[in-house]
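Down below are the structures I want you to see.
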Structure I
Amino acid sequence: MKIGIFGGSFNPIHNNHVKIIDKTLYKKLVEEVWIVPCGNHAFGKDLLNSKHRVKMIEYAIREIKNVKINYIELDSKGVNYTVDTIRKLKKEFSHNFYFIIGSDVLFEFNKWHKYKELIKENKFLVFKRKNYPIQKLEANMHLIENSALELSSTEIRKRIRQGKSISGLVPVGVENYIIKEEFYND
């Protein structure tokens, strides 16, 4: 089975994440997408508690078929590195894995733990982002045009702190949960 691994902090998950999942499945690039929320971020980012991030992911994907949450990083202790996570998944499952990333990630790959091994050992679905022109792709990287909004979790959190609406930027269930729990107001 072809599985798309979509890793990230999802702090919070937003509509661009959902559109990437939808497009990946609609174009039949993979048969399933596994969302892998990070536990302890490798770059030390301050994250909302994982149970709340998972709850928001559940709200965002509840009506999408062939997508699920994989808890491999949340269940492990210490810092998680993508290369190790994918190796563990390959050891545990006999699927063909495709790592889903945005083209912005290509500009920071050299900061990732064992990034050369990660690139060499895996296939990638690279979603093009407007402000990140692609110079060169590795042979195992498939570029996907992306018409989704340019949006980031950082921008969502910033809007909340400024008292601005996030309506239309995150799924309705996620927006309601954020408002109810008063997340990101610090």
Structure II
Amino acid sequence: MANFKVIYDACIFYPAPLRDLLVRLAQTRRFRARWTEAIHSEWINSLYAKRPDIEPGKLEAVAEQINAAVPDCLITGYEHIVQELELPDEKDRHVLAAAIRAGAAAIRAGAAAIITLNMKDLPSTVLGEYEILAIHPDDFILDLADLEPQVLERVAKAQRQALRRPPLDPEGFVSVLRRQELPGVADFLNARLDLI
């Protein structure tokens, strides 16, 4: 699965618990996670609009930390593809263009996928033309857990233990993940509370 290339859509970069889990999973190198500066701009601008109390520049610093945490994560050279694409929401075309660019080499080494909460705007009828899948993060993470359950257990434990404001016990951490639209992941980890 290490050759499996995925694009993280903007919607997975906040809220922070979902972002943290997916970035930590990317660091396991079980797959290759990638994104673009435009994807960062999308989630950053959206979050600043919803939370004007956030100090200017803070989210850009978070994006830099994310980029530093996952080597070779940024995709470039996809911009010329954007205008050619048709999607229900034209604002998602840059994500598909990045996936096409990242997946160009992946067609020989496995499928490319977009990890997104926004399934309706990335229809399989369009993505299938490019041998790309849209996968909900809950399904993606559970697929990883099916292959190597200990990886998710280890990553979840590290994420939970890193929490300081507030610290969470395993049950509280599972509740947070459930609120992040990860019910399957929450159930998986709830059955392993002694390991996280």
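Values quoted throughout were computed directly from the atomic coordinates according to the rules given, and no laboratory measurement underlies them. The structure presented is a predicted model; accordingly, all values stated were derived computationally and were not measured. Cβ atoms are built from the backbone, for glycine too; each structure is taken alone.
List of remarks:
- Here relative contact order in percent (Cα under 8 Å, 6 or more apart) is compared for structures I, II. The highest value is that of I.
- Identity of the structure behind 25.4 (criterion: mean count of other Cβ atoms within 10 Å over residues 6-13, calculated), options I, II: II
- Test item: helix-only ellipticity at 222 nm (-39500 (n - 2.57) for each DSSP H run of 4 or more, over all residues; to 500) calculated as -15000, pick one of I, II: II
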